[in-house]
Structure I
Amino acid sequence: MFVLYYQPSGWREKLDLILKDKYPLHSQRQYYAFKELKNDWRSLLPEGFILRHADRKIVDDPRIKNPEFLTEEMCSERESVEDFLQHSFGICLVHEDEIIGWCLSEYNHGDACEVGIATQAAFQKRGFATLMASAFIEYARSQGVTRIGWHCYASNAPSVATALKIGFEKVSDYPICLAWYKTADALAVKGDVCFDEKNYPEALTWLEKAFAAGQEQGWAYWVAACSAAMTGKHQPAFSYLDLAIEKGFVGQERLKNSPYLTALRTSPEWQRRFSDL
């Protein structure tokens with residue numbers, strides 16, 4: 001996929017015309033600039049957790065269980081891990097030799113950089129983003145980086161709240177356009193968006209078009225299964241569920257707990273297939 005940033009806003013209708021075969025999606029993003037640090041990260045660090053620099057030592061540490069969680073992000077904006085280590089910096093939160101979160105610099109230029117941050121799902125909603133970003137900013141300022149930016153989607157309420165809590169202030173809103181190179185991907189994403197909006201019949205329509213165009217990703221079959229189940233189309237739901245399982249996207253937890261499959265669980269077909277869950 002690719003993202004287009006544009007000004008002025010009148011470009012939106014032109015992009016819809018130019019990219020009509022790509023089924024573009026539009027969204028709003030926000031930019032925040034760091035003003036004043038509001039937290040001492042040391043007071044936020046719980047027992048059993050440690051902060052480490054995103055440096056050569058942690059990359060090469062044989063005790064770390066999931067180094068790829070860090071190195072893949074290092075290469076998301078830099079050409080290689082080596083390039084990141086030479087020109088960027090960051091903070092990692094470690095628990096029991098596992099990296100459970102990171103906060104890394106992006107687009108470094110002189111005394112300026114942007115922030116990239118993530119926490120593993122199992123450790124979210126515990127204040128770790130605030131902890132890591134506060135430590136990151138303290139370190140950045142010690143290295144002479146004083147202009148620090150934070151970009152996020154306007155709909156990403158947790159990211160907005162974290163930025164404000166740390167000491168960032170909103171600077172601007174700006175539009176973006178997202179499009180996919182492959183038609184099958186574009187159609188599947190349109191279906192996923194409809195699914196998020198709880199328009200399950202429309203989601204299934206888009207996903208069926210995606211499959212006809214060659215879409216074969218496990219997540220798409222899963223969304224199709226859920227959409228079919230929510231619209232009472234049980235047999236197609238089971239067929240799509242089989243494909244999602246075959247692709248390795250669906251495990252026992254999803255089968256047991258997904259609310260979208262509730263109607264299927266009372267059917268004889270479910271009992272025949274998944275009675276051992």
Structure II
Amino acid sequence: MPQEPKLIALDLDGTLLTHDKQISSRNKAAIAKAQEREVAVVLASGRTHEATSRYAKMLDMSASNIVISYNGARVGTLGGELLYERGVSADQAAYVIDYAQEHGLHLNFYWEDVLYVREINEWSRLYQNRTGSVPNPIGSLDKMKGRAPTKLLIVNSFERTTSLLAPMKAHFGDTLYITKTDDEYIEFMNPEVNKGHALEFVANKLGVNRENVWAFGDNYNDVAMLEWAGWSVAMQNGKAEAKMIASEIGPDSEDDGVAQVLEREFAAVAKGINSNE
């Protein structure tokens with residue numbers, strides 16, 4: 001049995017959210033119970049801070065609640081206080097802009113929590129439909145050169161984005177963290193960035209020991225968070241990489257997997273307390 005949690009980190013897509021990007025009433029109730037027990041609940045997403053915060057507000061979190069966004073590149077409170085940020089350098093961003101434009105690839109450029117794109121197309125619509133983040137088309141991303149973005153993201157087919165991994169890693173080496181975060185996404189972030197590092201930062205800030213940290217995730221970008229947490233759950237619908245590293249495989253996100261696990265564990269804690277009375 002895991003240690004009783006003092007901090008729970010929850011990925012959104014494929015973990016807390018249903019396929020239609022909603023939080024079920026059962027998941028909401030389980031999270032509310034966790035917060036009643038004075039457990040810090042942190043949403044950890046690849047989405048922007050604004051898009052992640054929308055879900056935190058649905059869970060009735062307060063302005064002081066912490067949100068991990070951009071896959072850990074940014075940590076801030078729901079009220080807008082920036083606690084941590086690690087971005088991509090302007091020179092590195094310029095290279096990716098040139099590469100994307102030369103090869104006809106759709107690129108998301110995130111700067112000051114705003115999403116900029118060259119144009120609205122099938123890939124920008126795919127991303128917006130999944131995340132709710134509204135892209136701002138500016139004609140040419142050359143206009144963003146000289147700025148250091150929080151992250152960059154190329155959206156294309158699974159085959160195309162997968163084929164970009166090797167050449168991009170060969171070019172940037174260890175100066176950028178380059179990873180697949182969904183089948184159609186390849187992301188470029190500061191090498192210090194991942195959800196695991198961000199979760200460690202939050203735990204330290206809140207004074208929570210690692211063994212009292214739980215994490216729930218499903219995708220490639222959740223692996224570092226699942227690995228760092230004292231106890232972790234990969235959803236049944238998750239990627240093999242997440243399942244391999246997690247403490248256990250939980251139910252499918254479509255079956256209120258987060259709630260099922262929390263209900264089970266809180267019931268076990270309550271039973272243990274009652275048995276000692």
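Please treat every number below as a calculation from the coordinates, not as lab data. Just so it is clear, the model here is predicted, and its values are computed rather than measured. Cβ atoms are built from the backbone, for glycine too; each structure is taken alone.
Of the structures labelled I, II, which one yields 0.05 when FRET efficiency 1/(1 + (r/R0)^6) of positions 82 and 194 (r between Cβ atoms, R0 = 25 Å, to 0.05) is computed from its coordinates?
On the way: I: 0.05; II: 0.85.
Attributed to the structure labelled I.
Taking 0.55 as the value of FRET efficiency 1/(1 + (r/R0)^6) of positions 58 and 154 (r between Cβ atoms, R0 = 30 Å, to 0.05) derived from one of the structures shown (I, II), identify that structure. Numbers along the way, then the final one.
Numbers: I: 0.35; II: 0.55.
So the calculation was done on II.
Consider the structures I, II: one of them gives 69, 36, 33 for Cα extents along the principal axes in Å as calculated from the coordinates. Say which. It would help to have the intermediate numbers written out before the result.
On the way: I: 62, 52, 32; II: 69, 36, 33.
Comparing all candidates, it corresponds to II.
When distance in nm of label points 7 Å out along Cα→Cβ at positions 90 and 146 is calculated for each of the structures I, II, which structure yields the highest value?
Once distance in nm of label points 7 Å out along Cα→Cβ at positions 90 and 146 is worked out for each structure, I has the highest.
Hey, Cα Rg over 2.2 N^0.38 Å, for residues 26-73 alone derived from one of I, II reads 1.68; which structure?
Label of the originating structure: I.
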